[in-house]
Structure P
């Protein structure tokens with residue numbers, strides 16, 4: 001499942017970068033995130049509640065920021081399991097200066113693999129839920 005998009009944020013690239021690497025900001029902006037605790041350099045223990053259709057589950061696992069290029073972007077990798085299955089995902093985030101450096105274009109490309117009961121939901125339903133989660137996260141980042 002893939003979700004891609006871009007958001008124009010009213011922050012300089014340096015300001016936005018500081019938000020995107022701050023574990024507390026990431027926890028606050030991830031929809032239904034219950035835990036986002038640093039367990040090593042750029043590694044985190046995560047717990048997120050997810051609902052797709054009638055299926056609701058808490059997923060617990062780890063996330064890591066990889067391929068970090070200071071001020072430009074990174075890969076966010078996640079692996080988590082829950083009662084209804086598992087999710088393995090990668091989101092690549094890139095920042096590009098806009099409006100003479102006063103704004104930043106945030107570009108993201110996500111790819112996730114689901115297994116278990118949650119994967120049995122219709123692909124359009126899952127795609128819609130994934131798009132909604134991505135939109136909520138980047139909307140929250142934009143509001144900061």
Structure Q
């Protein structure tokens with residue numbers, strides 16, 4: 001392997017690690033921010049979406065959007081182990097599920113099953129979507145730097 005190829009692989013590896021770390025930080029930030037603004041005047045935190053998002057609440061948009069999380073974490077793992085093509089696929093699938101967030105009509109606000117209507121979307125939604133997209137961007141840059149054909 002020539003020195004130029006080693007340099008390309010080194011830069012590609014750094015991009016993968018930085019993208020994975022940045023995406024993870026965005027996910028953590030989304031957990032701390034309001035995800036939904038509710039009719040009752042409260043906000044629904046991102047961490048509650050992560051914890052309860054898999055619980056089916058009609059019209060089930062929350063479950064569909066929540067499925068982006070395992071794909072997101074798979075993309076992070078694939079970037080860390082230097083599988084940018086697979087990370088790109090996983091991240092893009094994750095991003096394709098995230099718009100379901102905007103179809104969430106109400107959320108459970110207590111253990112008694114009381115729901116409150118969603119009247120707005122908080123910053124957590126947008127930070128989370130950006131975090132889901134970041135592994136794809138990192139994978140594309142890493143593939144370009146390594147000279148690997150995209151096909």
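Bear in mind that the values in this text are calculations on the coordinates, not laboratory data. Keep in mind that what you see is a predicted model, and the values were worked out from it rather than measured. Cβ atoms are built from the backbone, for glycine too; each structure is taken alone.
The table below lists the values:
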item: Given 3.7 for distance in nm of label points 7 Å out along Cα→Cβ at positions 43 and 83, calculated: source structure among P, Q; result: Q
item: Which of P, Q yields 2, 10, 19, 24, 20, 13, 8, 3, 1, 0 [P(r) over Cα pairs in 5 Å bins from 0, in percent, calculated]; result: P
item: Highest-scoring label, criterion being relative contact order in percent (Cα under 8 Å, 6 or more apart), among P, Q; result: Q
item: Of the structures P, Q, the one that -8000 was derived from, the read-out being helix-only ellipticity at 222 nm (-39500 (n - 2.57) for each DSSP H run of 4 or more, over all residues; to 500); result: P
item: Structure from which 15.0, 48 was derived, Rg and Dmax of the Cα atoms in Å, for residues 67-106 alone, options P, Q; result: P
item: At a computed 1.1 (distance in nm of label points 7 Å out along Cα→Cβ at positions 27 and 75), which of P, Q; result: Q
item: Given 2.2 for distance in nm of label points 7 Å out along Cα→Cβ at positions 35 and 51, calculated: source structure among P, Q; result: P
item: Read-out Rg/Rh (Cα atoms, Kirkwood Rh), for residues 19-98 alone, computed value 1.03, structure in P, Q; result: Q
